[in-house]
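Q: Multiple structures are listed underneath, in structure tokens.
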Structure P
Amino acid sequence: MPRRMIQDIVAGRPLIDASPAMSVRAAAQLMAQKRIGALLVVEQGQIAGIFTERDALNKVLAGQLDPDQTPLSAVMVAHPQTIGADKPLAYALQMMVDGGFRHVPVVDRDGRPIGMVSARDALGQDMVDLEQDMKRLAALEASIAY
């Protein structure tokens, strides 16, 4: 897992983003439709912020804000930390641990958004690795039994 490169993870994934003026409800509907937990908020080709499920819960719902009238710009995390696509996933995971968040926007060399990685990206590969280890262990146990 630590050797997996971010560029390989985001390759082929569409960039799903929103404008700062988009309403929270529209953003939540887009996130539900795309089955994602966070949106990049992009303005003039640059990352202005990130809006996550936590923001919807903690800032909008718990804050009793109207999701139809509240723009993302009012509740997003402005200017989030980003990571370059040429870095290993382990770097992004360390950023998440250190910062207490679960999503990291990915940028190209010019700072333009190209995707996002999440803690789930690591979990998915861990499950694949675990299944492979279990198969190897079962095969080893079977060969020892004879």
Structure Q
Amino acid sequence: MKIQQLSLFLENKPRTLRVPTKVLADAGINILTMSLADTEQFGILRLIVQDAPKAKAVLEKAGCVVNLTEVIAVEVPDRPGGLDGVLAVIEQSELNIEYVYSFTARKGDRAVMVFRFDNPDQALKTLTAKRVGVIAELEQLTKD
């Protein structure tokens, strides 16, 4: 299953990260995982939350620029070589990864990584066919 991810552009200056986190907190929306990448002028905050459409609406109402994108949460064996095995499947299938980051939750004895592919539909089809574990529902990550 593809998961909706929020992407926000933030100025690279003190106190800007707190704006979206406070807006989401005030709306009762839990952040499940996040990644922040920066340049000298701005940063891109990527968030996965329980209710992405509601989060997008409250963030935009607060003046944030928000984009929804589709990502795939992949189970990765939590042992030496676990990630390399998943990446080998991706490489053999000639899928292009735009970026990846760790999910804060685990799925049993497996770590979870969030992948953004240039073609998420093809990636989902390929990963499923190659029996790479793909998280079907966000609730699977909040119960373990």
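Q: Please state which of the structures P, Q yields 20.9 when mean count of other Cβ atoms within 10 Å over residues 48-55 is computed from it.
A: So the calculation was done on P.
Q: When distance in nm of label points 7 Å out along Cα→Cβ at positions 56 and 112 is calculated for each of the structures P, Q, which structure yields the highest value? Walk me through the numbers before you get to the answer.
A: Details: P: 2.9; Q: 2.0.
Going through P, Q one by one, distance in nm of label points 7 Å out along Cα→Cβ at positions 56 and 112 peaks for structure P.
Q: P, Q: which one has distance in nm of label points 7 Å out along Cα→Cβ at positions 40 and 64, as calculated, at 2.7?
A: Derived from Q, not from the others.
Q: Now, a different point. As an exercise: helix-only ellipticity at 222 nm (-39500 (n - 2.57) for each DSSP H run of 4 or more, over all residues; to 500), calculated from one structure in P, Q, equals -9000. Which structure is it? Intermediate values should be presented prior to the final figure.
A: Details: P: -12000; Q: -9000.
Label of the originating structure: Q.
Q: From which structure (P, Q) was Kirkwood radius over Cα pairs in Å calculated, if the value obtained is 16.7? Please report the intermediate quantities before stating the final value.
A: Details: P: 16.7; Q: 16.0.
Answer by label: P.
None of the figures in this text is laboratory data; all of them are computed from the coordinates on show. This is a predicted model, so every value here is computed, not measured. Cβ atoms are built from the backbone, for glycine too; each structure is taken alone.
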